[in-house]
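There are structures below to look over.
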Structure P
């Protein structure tokens, strides 16, 4: 079978007892980057074979992995941080497993957009998660669609593109639209900057931006 196991966003204590038990019991752990995952696994003295599974090789190896599961092996899939399949590889493998009647089970756990939404101070009863926006093709169309979105909008962004994206949001959504940018969630230098899109864009213009970014924007 296949277990989808969420891993901490930063603080290694943010993992469940059950997740540790599963990782200790499986035959193989699939991971994006063996170096990143080894830090977590070594911390909890988990010694299991690691096998790379990422966006560059998933199409090539997914069928082989399913065949191994059909032959009796149990796999766990983890990503560098958070829940597999949320802006990370997993969908193809899950779909193939389901199609071949391989049991799939996803454990609850860390997902970056949830704490970012909850601590934003914006409406949480109805929201839309868009992940990473298109870089070029389709970006303008998507921004126009989101400009009329009534629900709270949640996006992921890289630190290199943060200011540029915020400036685009000012143009498409309006400078006074409220937002919150969460950076380095659960880590030592966690930051949650709240304000209007104009205020937050100006704030990040004046500093070097690092870490994983979640942007939460109020709906109309």
Structure Q
């Protein structure tokens, strides 16, 4: 059975599929409503998903119950500040669009030698048209350096990139409507509007796929 997950890159799931998941315990940090955790539950011995949003955790629990999954549980917690062994002793740690140096460090502390860390991070080119790089974005050399520093051996790094093009300013703005408030706070919104006013009609989605093994 191949892993399938709503809104999760098939390439990322293929990286996990290569592992003998049937006998393993997985910890999904920053799980959100559980898209990766629920996909893993179909194959893993046990799965724990953790997120700091109680509402998202309740949603994940409802989805697990509706799917009849009994080997997955969801906990409220801050994966940026709390140690992971309070929730599980995992063989695999996953982080889907929730990536930082602190997460890599905590994953390394909880995984034994040979344990797998798999992540989807924002790539440096994510939303390049806004003229501002996210502090949570990485390019390939930065990710390799982070993995090396935290005790991992990188096995796979690849970039998935999609450039959307729009026929009008209105269409481009409609595509990022849900990001408006956040982008106004960090200055991206005004830079993107300026880019559109100057004739730009694109938006780049760029993610970095990561698979590493604890040394």
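Quick notes
- Source structure (of P, Q) for distance in nm of label points 7 Å out along Cα→Cβ at positions 41 and 113, computed value 3.5: Q
- Origin of the derived value 12.6 (mean count of other Cβ atoms within 10 Å over residues 57-64; candidates P, Q): P
- Structure with the greatest value (metric mean count of other Cβ atoms within 10 Å over residues 145-152, set P, Q): Q
- Origin of the derived value 5.0 (distance in nm of label points 7 Å out along Cα→Cβ at positions 17 and 137; candidates P, Q): P
- Cα extents along the principal axes in Å from the coordinates reads 55, 40, 33; which among P, Q: Q
- Mean count of other Cβ atoms within 10 Å over residues 89-96 - structure with the largest value, from P, Q: Q
- Comparison of P, Q by percent of Cα pairs over 25 Å apart, for residues 33-152 alone - largest value held by: P
- Among P, Q, structure where FRET efficiency 1/(1 + (r/R0)^6) of positions 9 and 97 (r between Cβ atoms, R0 = 30 Å, to 0.05) as derived comes to 1.00: Q
Just so you know, all these numbers are worked out from the coordinates, no wet-lab data involved. Quantities reported herein were computed from a predicted structural model and do not represent experimental measurements. Cβ atoms are built from the backbone, for glycine too; each structure is taken alone.
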